[in-house]
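The structures come next, written out as structure tokens.
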Structure 1
Amino acid sequence: MGWFYEVINNLGITVKVKQKVFDYTGMQRIEIFDTELGKMLVLDGKIQLIESFEHFYHEMLVHVPMFSHPEPKNILIIGGGDGGAAREVLKHNPESVTMVEIDEDVVKASREYIGVDASAFNDSRFSLLFEDGVEYVKKTDEKFDIIIVDGTDPTPVSESLFSHEFYSKCSEITEYFVIQSQSPLLQPEDFKRVYSNLETFAFREVYLSFAPMYPGGLWSYILASNSEIIRRFDIINQRFNRKKIETRHYTPELHIASFTLPKWVKDLLH
């Protein structure tokens, strides 16, 4: 068919596509392409996942907070309509996983044309709500061990997921909070805004990982908590070995190393 291009601040990624298998515009424009690297999900022109690489992103988003907590049982995922985050969370055998996704069409298209959830959406421990995640957090009385925010780049649909008000409410109902925080290389202002607004938590730590499906290849996450964040290899490794979780990218060694930041990222934060 041709090539798909995504550019962020003068640097981009090019993917050769065989055909477009889905295109629908509702709350967001949802496109799914068949490529030599597997199916590719694009929302409003931004790549969300490519099958060959999605584990780079989802495993680091999920397993870093899940292994930081001693025994996570009750998990809230905000966003994550493709199902990759839910798939990884369920590997930890939690008691319940609630996912709040604002755009039902993303879930429908992902289930029909991609399937990276690996049947997570059918798991008895999993509950799916179609509503605004920010409004859900404001009104819920439930407490969560971990909140995972798997959102898009800032858009009119997702802008509130980057707000101080949202993080403040989350800090009242969870022990650990994690969010993808964009590319510090190509989106430094968005990155700094997330870090600054997460001051509502007592502790916040940036970690980095390689994500080849996003322009620049370098992606950031921020883990926040009102308790000191554990970064000891012996503890993380013990939890990993006890659970015997199979991963393709994440390791306890990578978990610890990902918190080591280059000087230019430290300079952005201070």
Structure 2
Amino acid sequence: MRIGIDTDTHIIYEGASEYRGRRVVPTPVVSPCKIVIGTNEEFIGPDSRSGPITHMFREDHFDPVTRIRRGRLYQAGDMQPCDWRDELGGECRADTYHHHSIWWTLQENRSENIYLLMGDRERFTAWRIIDLEVIASGEELVTIKSIRSFGMLPRMIDSEIMSKSISDALSTVEDDIHIASPESIVDRCRDAASAILGQYLNEPTEDLGPLVRTLGNKKKRIAHSAAKMINDFHPRVKPNEKIKHGIRPLSEEDAALSVSCLGAVLVELGLAEW
């Protein structure tokens, strides 16, 4: 299969035969994209100023809650634009993209994550390929997941210094942000804060309370206060503690504050930046 993007109207056409196809209605979201293998390459989005865009991602489904998109990859043809004819006999000039298989790239780089950067050089989002399947047309339907939390958490500066326990904990927080209860989000923030401070203070098995006290002695005042806030919210998760101390239940605003405090801890310890 191939798609054509009308250079004047940006109408999308698709077809299997040579530059003949039908207009796609409704018009799908088609985004310039760049394939990045691993984290050694700097994350810079597709740049049309340095040459023609070589790949496009056609979105078939997007779930903003789970931050998962499904769609198909296409690669630019050698000659642009091309003459297209639609099913009604109309003609147009369209930039043409052929289906691009990502299967061999995944097989050859099994130890590395494969990312798609979508947008342009400065304004782009980053997505990790998590699955693919072949559909009836013979194309690969690629499933990708956002590696950013839409602004809720800061961007890690260097993924190489982040242990798997921190990575897993932060991923769980991101998964919970939009779908879980305030109690669950606070719990996940506490787990992540424990992993972060445990690595930073070289005390990976210690609980968050003692870690917060130790961090206070290091004069990391903002990180200390933010981590203490997360730790102070935790008793409100437990029904018996709420009854014992007469404290109010957690709200969605409390959960959002816990996430912000977690971000502050990461930034103040030099692990991330907003």
Structure 3
Amino acid sequence: MADASRHDRWASSDHYEAYMGRWSRRIAPRFLDWFAPEGGLDWLDVGCGTGALSAAILERCDPKSLVGIDASASFIAVTQERLPDPRARFQVADATATGLESASRDIAASGLVLNFVPERDKALAEIRRVLRPGGRIGFYVWDYPGGGVGFMRAFWDAAMAFDPAAQALTESRRFPFCTRDALTGLAMAAGLTRIESAALEIPTVFRDFDDLWRPFTFGAGPAPGYCASLDPDARERLRAKLYDNLPRGDDGTIALTARAWAIKGLSPI
């Protein structure tokens, strides 16, 4: 697993933005529409990354305050620069040890992060500690086991056509708990009440093949890490196979979809 997970942290925010950040920004509003929070609350964004969910919260949810935490100092620096909102502050911290006072937040959310947290039970326990009694929790992750991220599924299908061993590195194999039932079970084990779940789907439209392919060559993230590990000939075979497998519009665009599972519940009073 250490070998498989070595590309899970992004050293470059630009690489993350090109690969996943642009889609993170699109799905965050969908989640908040479903989460349907009240205004005037003290928020916690766990694993805020480059600020996709935090930005949507500040724009759409009228928070009293927002604290965003992330283990990546470079991501925190980018988010602080992008979101100079007086209601918000961002700090380096781990999901299992936020450093925040107990019962200091009304509502907590986490977007596309929990699959990268080895001790998810501890993370949810930490969120419950930080929340006030009856506080709301919501989180969402991509539907990796269901092939919900179309461009990732297409990439791995092309890779496995040449290298069956690549299956062990796929997000579906590494994150099998990213299903509605397993995530609901995680929320139940954390002691949440009034648990609800939903499938959230967005279009992922690439302007051309290069727009889809280039982020896979940056080497950050599970699939790009695999791509970067290949010798030039193998990488070119993978590129050609992926090119042949993808649908295209008359204008050259590649229209796929991405789906996430979302969970919400209440911390016990």
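Read-outs: derived from the displayed coordinates by stated rules, not from any lab. Treat the numbers as computed from the prediction; the structure is a model and nothing was measured. Cβ atoms are built from the backbone, for glycine too; each structure is taken alone.
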Self-check item: If distance in nm of label points 7 Å out along Cα→Cβ at positions 15 and 31 is computed and equals 1.0, the structure in 1, 2, 3
Solution: 1
Self-check item: Label whose coordinates, when mean count of other Cβ atoms within 10 Å over residues 207-214 is calculated, return 17.2 (choices 1, 2, 3)
Solution: 2
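Quick check on the output: 12.1 is Kirkwood radius over Cα pairs in Å, for residues 79-142 alone, derived from one of 1, 2, 3. Which one produced it? Numbers along the way, then the final one.
Working: 1: 12.1; 2: 14.9; 3: 12.8.
Answer for the origin of the read-out: 1.
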